[in-house]
Structure I
């Protein structure tokens, strides 16, 4: 996990002795990674690192990145969108700019375009839309847990439960035909699993990304074209007809947002649910506390589920100007990567963060970002899904217990590939 102290960039800036760039680092456990993060938070909260290993595309101009590991600094970067830009991409990877919007929608935009697109998208999330979503989420959660029970003790929790609720919610929100739902879920998986050798099974990662991104665009494009002519009671209809001061979303913009929704709407709930079931198994006192008064306690419990899971581990910005952060001088054009998993265990903010504490209040976790323009638009939907799913799990299967998880390799999503459960 270390690199030579003499390794440096072209400008002779030395790389940190803790290596956050290697595959080996991201193949370790979250607990192992936290040892490194704790040292950085205490001694070098903003540190310089070599370019990420086995990058998707070679970039001779990539000198490395700044790692931001302290909660307060992550919040600063998140909320200062004039200094720390998203328009160059939000992942470690350098992605061609012509592909950024197609894959990351307004996540990879800066003002004023980000402001307009987000306003248009937000206008489609009306109270009526949200109410319809909440009703379908509760119904789906009930049915999914019934199906898990029917699959029998020993079933894979990820396959039979965690991955099902997000894709059904997305499908109901957007109006995805039944015939396409399974493939949409697979494509969303591919867009966050391209760095995992098990998922790739020898395939070229760039080809996997492009193939699945194009498929999702085709699905959304066809839906958008159809809903312009025949609007229905779904999110795609609301998006294609949303209008602010004469501006409307193009079919490409609707499709790009659909790709973002398919990925973001899948991973927060799916990964948090899996990690939370494991935590409730490992901390039976917390399960008992929650069951004693579920309705009043599930609100704070969900926030701790998200903090504990840190489903999205990293997001990147790019410095627009020279700026000082955490005692370091960052140059215009430098990559700045926020390590949410580290910020969620910052002892300056969280008392005994190693404790899974469902009563934790306040709980200013970074599971939906650190605030600012790019705060997660779907946070309310994710919370609603988690409340509904755990109500059904702890009602229908109150003794459900998780086995050992198999994790996905990668530096973006804290993903559980598979996890048996017994009940």
Structure II
């Protein structure tokens, strides 16, 4: 037999999974509802992703080597990457997603422009799943109702995952990312040539941060928040617009976008022969809100496990075999999520703690540790002396900012 796998959603997670499966010669179907979809997203990717996922230079709009952290009192701390070979990649999601999706299709995945709305779940370990979907490549927006039988499914359909609902994967809390794409006059845009800004403060986000990230011909100006009512989001976006106002003079809004961001992994990420990856699984980090790399990585790791346990697509895997992917994932990244969760809890709870956080970011050892962890996805253990120094400086910053008060 040849294993048939459906991947639902063709963002970085789904396309990376489909590419891995197709390369292994497994019959792969890649479903995408909107082929021109551009997820609202800061669009920052770490350096290691460029090489690991063979991303060509045209995917990267800007190579950011300077980061400005701006505290609630508008204290600015500059963080610079001195090594010219190092940078944070800024990309537009429609460009990145389109490239990864097309590459998966070229390697053999069957791309289907469709909305998946229901699964028929088999009663045993060998019968196929039936996917019910509306095909948009025929019959326009209304589409034509169709179905497909497959042996395994990878859900990569984002925070509002239909696949997660169908397998009763459980709910999670989510934040909202809201951003405006603003085209700036040339002189203003030059300021953001290789610079990104992060703002913290209750006025721009009560539990996260706001950003100005440079893209090809515009900046993405946005905020993330757990306050999901429209009035609060509007107020916080007005806050970041006000804080960055003088740098955005003459800017023209070309797009407004919003999207939910999961706050923690779902209770169940593998059920039967269905596995969740990316936002559908809840793989967005606290504190930094990073999700693109982890989405692509989870897609690849899940697919690699599926190839392995199905012996190259020659047998149907069991739920326990598919859960090998979860054990590998949690072993590799579990600590990263815990550490960033703790950082968000400690530093994002008040303006006093945010001031302390920005002050701490001025330290060169902290900067190096942070950048190494972000760029290369390895929590680089500093030597004990440096570690003690960082701990002392962290406590000092918190005490000076009166941030340890309950």
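Derivation of every value follows stated rules applied to the coordinates shown; laboratory data play no part. No experiment lies behind these values; they were computed from the predicted model shown. Cβ atoms are built from the backbone, for glycine too; each structure is taken alone.
Could you figure out which one of I, II the value 24.5 for mean count of other Cβ atoms within 10 Å over residues 65-72 was computed from? Source structure for this number: I. Calculated for structures I, II, distance in nm of label points 7 Å out along Cα→Cβ at positions 201 and 249 is largest in I.
Looking across I, II, the calculation of mean projected area of the Cα convex hull in nm², for residues 73-240 alone that yields 15.2 traces back to II. Suppose helix-only ellipticity at 222 nm (-39500 (n - 2.57) for each DSSP H run of 4 or more, over all residues; to 500) works out to -16000; of I, II, which structure was it derived from? Comparing all candidates, it corresponds to I.
Match the computed value 1.7 of distance in nm of label points 7 Å out along Cα→Cβ at positions 273 and 305 to one of the structures I, II, and report its label. Computing distance in nm of label points 7 Å out along Cα→Cβ at positions 273 and 305 on every structure in I, II gives 1.7 only for II.
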